[in-house]
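What follows is calculated from the coordinates using simple rules that are stated; it is not laboratory data. Treat the numbers as computed from the prediction; the structure is a model and nothing was measured.
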Structure 1
Amino acid sequence: MLGFLPPFLRGSIALLLLVLNTLFWCVLLLLFALVKLVLPFQPVRVRIDPVLNGIATCWIGCNSGWMRLTQPTRWDVQGIADLRYEGWYLVNCNHQSWADIFVLQHLLNRRVPMLKFFLKQQLIYVPVIGLAWWALDFPFMQRHGKAELRERPERRLEDAQATRRACEKFALVPTSVMNFAEGTRFTPGKHRAQGSPYRHLLKPKAGALAMALNAMGGKFNSLIDATIVYPAGIPTFWQFLCGQVPSVAVRVRELPIPTDFCTADYGQDPAFRMQFQKWLGTLWEEKDRLIDALNPSFAPGRGTT
């Protein structure tokens, strides 16, 4: 444990270990990904994808190693003991910081199949890691504003098609499909601009969740709903690396997915769209109350993002 070191030095060591860890495992990952690229056949994919996921799992495990080494964080976690490393899961979580991804990977690694995130299209150009996300079949999504969608409604189909293509690949190997339903990190400014009815959350966007359910059919065993709270304030990623996150509270619950959600068409069925949005809104109300219960003194937007 390097908790005795000054925060800047801890952060520098953590960043160096993260970079070295990423470079090492990405080289192996991309070598196997080339096989899948040259031989794009389902029998090859079924054998190569578990190897790629295993490499990524080792990367996450090594990240947990440097986190334990450099960060004197107290973890208050409930709900992960009974999770099963088999099957398919839809994972949903609130989103406040880049640290959220490392928190979820640290806690869920080897407890459920590897998390696959919906990513902004621009992130494919991130050096090294963008190629790794591509090799692991992470779905890259275009983000279209409401004005653009009104002018070009056909754009609505692009993300649906991208989601369906990704989920067709996910269906071959047990996977946990991860989605931040808010669509972006929480900030006080975004919270005010939205006029969000929730104290600690942005309004959830139902489309990606609904499309994943429709594309995967009945593959999903359940929904894993995670809630993350940083009692001392939402950290920047650099603060996270520096070990300036004294505590993290996480609550995880496994919920059944209504059977009809896996067959209904969110884009074409207005009645189902209202039903799904109401269901997700209820989850969000419960999540908002849970954040209050985990830290009653927590104010919306406390800290920086």
Structure 2
Amino acid sequence: MNQVTRRTFLQTSLVGAGALAAPTWLHAAEPAHFRGTDLVPLGKTGIQVTRLAQGTGFNGYNHSSAHTRQGKAAFDRLLRHSLDEGIRFIDMADLYGSHSFVKDVIKDLPRDRFALLSKLWPRKDKWVTPSGGAKQEIDRFRKELGIDKLDVCLIHCMSKATWPTEYERVRDELSEMKEKGAVRAVGVSCHDFGALQVAASHPWVDVIFARINYKGGKEFMCDGSAERVSAVLKTARANGKAVVGMKIFGAGKLIKPEEKDASLKYVFSNGLVDAITVGMLKPEEVDDTLERMSRVSIG
């Protein structure tokens, strides 16, 4: 797909109200190279994203993350660098407290040039008292981000196979907000193998966040062996679900160059994901990840 950089998208005219729904400049001949900044379809949602998302929640807890805890100036510098390099997919969550940080960076940029994904925490905790549904949360997220429409909202950290019934009201209200146009796609972030299996075939799910890397297993922050998780992700994609891989580098446990390369090759060459999110904390980490992705061969 076309590679886009921040340097060029500010010069490109808007393509109507269909926010990332296949603008005309995407129809150029595909390049020979595989890039993290290539724009690709997010499943059947009609949303275009870059293969690499800038994560904002490394070591996230209590409405904060390593990204927000490093301060506004560092966060701004990081996200602006990611945008400058062509990343068009921003991964957030209420848990991370990253909405207001992102808002200040994107406020003057064309809205149809990036996809915003966030996650709703459905359980009561010391930092949040959920409404029990999703309307209040989606309205708050949009205000915090200064936008009218959120591209994707996921129910965060599903750890039981019973999540569809346990959070039925959340699902229903997310569906209602989707019908009203306040959010374009819905789904779940999975932290359990059973939850992932259910998501792979559940008709409500548009998008799945799944923990996957070439090592697999709990030691490397996955919900099962690489083989078991991979089989479910293939089923999910065959069912038309969008899959975004997370924990590609094992939440910081796969840090050797050869480990990072092996994991990127595994998830993409086996067709397991549409895109990945990586919680890059420094501009240098963004550059390193993009460079490694440019060497991935899927032929």
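The table below lists the values:
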| quantity | calculated |
| --- | --- |
| Structure (1, 2) behind the derived value -15500 of helix-only ellipticity at 222 nm (-39500 (n - 2.57) for each DSSP H run of 4 or more, over all residues; to 500) | 1 |
| At a computed 45, 42, 37 (Cα extents along the principal axes in Å), which of 1, 2 | 2 |
| For -0.92 (log10 I(q)/I(0) by the Debye sum over Cα atoms at q = 0.28 Å⁻¹, for residues 193-232 alone, calculated) the corresponding structure among 1, 2 | 2 |
| Structures 1, 2, by relative contact order in percent (Cα under 8 Å, 6 or more apart): label with the highest value | 1 |
